[in-house]
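Following this line, the structures themselves.
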Structure 1
């Protein structure tokens, strides 16, 4: 089966990624990242309870959908997560390459205090 467009290709990559990523729990929620042409969104999801614990986006903040906006969004998302008591997360890049805006969001969230590895949490 040949995938025809980029949207279908990203959906297929997302399915492959979700097979490897363990479901988000209350102790270690899934940090789901979505990037569109106009906005970027980050949600912290507990898949066991099927709830969103915290979220952040460029929609209301007046941030642009570029690298500077991604850096600010990562910091805002980390602050929202830390306010809810979330320190350790598993990153779900939703089929996007770990490059550019997605990488900037994750790196700025880690710099702001989130941990994506249990090794760095224990230290």
Structure 2
């Protein structure tokens, strides 16, 4: 939702806006993503049968999403923070498209993880 709106901005406005968005998300996302994985794994350990299996599978989806974030999105985010106003806008667009593709995979993993955890909770 945020990024399509940012694509409509002029190049330098987009760069500056992306930096602000990353700073805000950077304050909460690492904690929330890690906590989600940890809580799912702890819950799976406390459950039994299908509920444990579904919750563990959901936690693994969240874990893979976190790994993709650290290995795929974060290096791009660091480049955004170091971006100079005179850097090539074409390279910026390439980076943003790559970030968006990686993020789409993360969203699919998040949705799957949520669905699995919800299914495990529904078995109660």
Structure 3
């Protein structure tokens, strides 16, 4: 971005200088994640916005499980559990595989990394606050 273009913006001089050094507004945009990644992140954060779904993800981080085991831990009706599992599936955080009469759910590799990072971040912030 040319200096003239940055000067046309009504911004502080320090910000204008910084923008010029990173390639202007276009250069700045090139350094952030794609809109597609933001949409996926939004879906994941929405999926994680419910404590039941966080508990399900935590269970599946330990091992793949069938619905009956998940149900025994979260203690809810089949229809409500199905609702939560579907949200996690649509977000791409879990996947289910039919094995005979059972569906075995497991957390996806990317969701596992995401959850591990979130748990570490939470524990780090909690320890810092204590």
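Any read-out appearing in this document is the output of simple, stated calculations on the displayed coordinates, not a laboratory observation. A quick note: this is a predicted structure, and the numbers were derived from the prediction, not measured. Cβ atoms are built from the backbone, for glycine too; each structure is taken alone.
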Which structure, out of 1, 2, 3, was Cα extents along the principal axes in Å, for residues 32-79 alone derived from, given a value of 42, 21, 15?
-> 3
At a computed 1.21 (Rg/Rh (Cα atoms, Kirkwood Rh)), which of 1, 2, 3 = 3
Using mean count of other Cβ atoms within 10 Å over residues 72-79 as the calculated read-out, with 15.8 as its value, let me know the right label among 1, 2, 3.
-> 2
helix-only ellipticity at 222 nm (-39500 (n - 2.57) for each DSSP H run of 4 or more, over all residues; to 500) computed as -21000: which structure among 1, 2, 3?
-> 3
Figure out for me which of the structures 1, 2, 3 the number 27 belongs to, where relative contact order in percent (Cα under 8 Å, 6 or more apart) was derived from the coordinates.
-> 1
